[in-house]
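Down below are the structures I want you to see.
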Structure I
Amino acid sequence: MSVDPHNEDLAARVKEVEAKRAAGVPTVPTTVANELATNPFCRPHAASLRKTLGMENAEDVAVFAETRKRKDNF
């Protein structure tokens, strides 16, 4: 959420995971479609992610690297 706070699919997934954890239900497995919609490492092309990072005109690899850097320092 810190790098893609405007991603509605991600917000829904967070709520789903929180509910499952509270109920003691496993949160895995997931689907490739779910990961493509919510995982920032699968979405370097996404405008919302790029805007949050201030990298609207950067190449995908640079966006991916910045996302990784932020995770390393989270």
Structure II
Amino acid sequence: MKDGKLKYCYNWLDRERYTLESKEALPAGKVTVKFEFSYDGGGVGKGGAGQLLVNGQKVADGRIVADPAVRLLCG
């Protein structure tokens, strides 16, 4: 959360940052938030598409070029 908006930032090895952010502030009251990542496949460290959902509705999406597996392999 930042300024009332849902935000996701993936920091890849402190070299690149990929950010997804909703355009609108979250609604008042209880909400369900979710991040989904659809891996492109084809080997370790490939990217994919990320999306943020609020109460089941997509509020932001974008590409994430490198996935977390790269960091795990680096130690």
Structure III
Amino acid sequence: MCLSIQGQHEAARAELNEQVKRNAQSDPDIAYAVASVYALEGELDEALPGLNRSIALGNENQPLLSMTPI
């Protein structure tokens, strides 16, 4: 997320390697972080399923995520 915010878009996308994506399948915090990077990069088609996955995995911020407009 920090790399995206700093404008280092290629570096941010490079951090989303296969291991990170695999971990995001089972960890709600990693799923949220990956989705956040996609959102910051303007890739909403990738971000929304990641947010939904994070919620499904038990992200305790679900009420906040449900209220946050994208």
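Every number in this text was worked out from the coordinates using simple rules, so none of it is lab data. Owing to the predicted nature of the structure, the values given are computational and were not obtained by experimental measurement. Cβ atoms are built from the backbone, for glycine too; each structure is taken alone.
Can you rank I, II, III by distance in nm of label points 7 Å out along Cα→Cβ at positions 29 and 45 and just name the one with the largest value? Walk me through the intermediate numbers first.
Working: I: 2.5; II: 4.7; III: 3.2.
Answer by largest value of distance in nm of label points 7 Å out along Cα→Cβ at positions 29 and 45: II.
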- Item | Structure (I, II, III) behind the derived value -19000 of helix-only ellipticity at 222 nm (-39500 (n - 2.57) for each DSSP H run of 4 or more, over all residues; to 500) | III
